[in-house]
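Visitor: Right after this note come the structures.
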Structure P
């Protein structure tokens, strides 16, 4: 039989996150080193207790504004080329709502962000709770439903054992270079403190591989033909160049074939702005030179 350890849902979250790693190009990185939170009535005695009693190697960071800490977490992940995240937790209602804008930003920019907004009691005892959004058409609707349209993955853990599939699915999205963005796991206040016999294998070290898919030969042939026949070719450097750390490769390619390049917002800093073939940004926030050349 599989060995189990009895712990609360919140304690299981902390232990699981402390054992997540990223592997890219043979380099292993700890995916979660810190945890951002603002303790309120929806989370203090659940996740707060778990982070206080046994945080493992996680550093607890005390936020001052929910939106602010999520923006910091997004910037931190981007600066670490999406190989590190800082999960963010809030209390119920207004505290949770403050994180919605940051989740939209993370999703639009394909940057991993994991949020744990506290939620109403799954048992509905008591009901309503302080700062609950009292929606008359459905007691199942809470403030946390506002995260659905702005997150790549959304879940509500209304039973302790649901946590396992929720966290694994969140990790699948957070570590997917093409589909990453904000992931929201809503935590009902009572479920955070409910105990369950979690299987020990769930907490073993997990290494999520970020691989480099090789382009199909016919795709490379098509690309070569397009460049060969182009009279005024232009390379647009996007976020993919940054996150795959291919900036120098692009610079060498453009220098060898005398092709200028412009940048999207996500591609900024992937290549040197001082490079002689760099035209700067493209689009409404771009440079005059890049937009004139891109038009042609």
Structure Q
């Protein structure tokens, strides 16, 4: 199911497609992410002084605007690591992880718009609960520009790693999409595993992230850039982090929160299944929109 666009997208990875380079690259991504984490924590301690431990505790909860922004910034290390791995182990620049710049921007805009439209329409189907007020509107608006930038970079960092670096390098080494689509998606899903959640909920979230990963991988293969997957990811995270967030961790920037938390498994199970179905619908809508525009 490879396309000419995907062939062009993975062409830079074919120069050094050895599997050992990818494995070492992923180790480098891990080391870079850890170094970035401690760099951010170090800056927090330098700025806040004796208040450093309190800020780290707030980040663990991520239930205030600033702590949520800091948690999002922790994920930037994934993108930095992917860019370093591409340069040091494969001899290619960071731009090769994206695809053609104009295509990235165009597909990002289309996917963001389509995802937002479907999510708005989906609110017409009752969720079975009434969201509770989160941040005060004026405070929410004051944080909104910085929050949008943080989510843009957070979602972009993840796409650079999973749909850019990993998918490209696997596709350069293996012909089967079962490998270069499935493995990054499984890794993406596993990265969302939270042992603090009840087991059923934790694995449902992994499944939901894995389904998103498969959809994003296919969009990347069909368009030849990470633009559509990035726009899909960005819009989805804006809705889940800034509009209506699950009450608990990572809810500090939300305008509304759910009247239940991660421990309410019986309530969350059907909602996550609905979210998975919505993800598939959004993916299909993005594919249709981009296909018609290319026609």
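Bear in mind that the values in this text are calculations on the coordinates, not laboratory data. Quantities reported herein were computed from a predicted structural model and do not represent experimental measurements. Cβ atoms are built from the backbone, for glycine too; each structure is taken alone.
Visitor: Which structure, out of P, Q, was semi-axes √(5λ) of the Cα gyration tensor in Å, for residues 141-204 alone derived from, given a value of 27, 21, 7?
Guide: The value was obtained from structure Q.
Visitor: Where does the value 19 come from, among P, Q, when relative contact order in percent (Cα under 8 Å, 6 or more apart) is the thing being computed?
Guide: P
Visitor: Tell me which of P, Q gives 6, 27, 35, 23, 8, 0, 0 when you compute P(r) over Cα pairs in 10 Å bins from 0, in percent.
Guide: Attributed to the structure labelled Q.
Visitor: Tell me which of P, Q gives -9000 when you compute helix-only ellipticity at 222 nm (-39500 (n - 2.57) for each DSSP H run of 4 or more, over all residues; to 500).
Guide: Here the read-out was taken from P.
Visitor: For distance in nm of label points 7 Å out along Cα→Cβ at positions 29 and 285, which of the structures P, Q scores highest?
Guide: Structure Q comes out on top.
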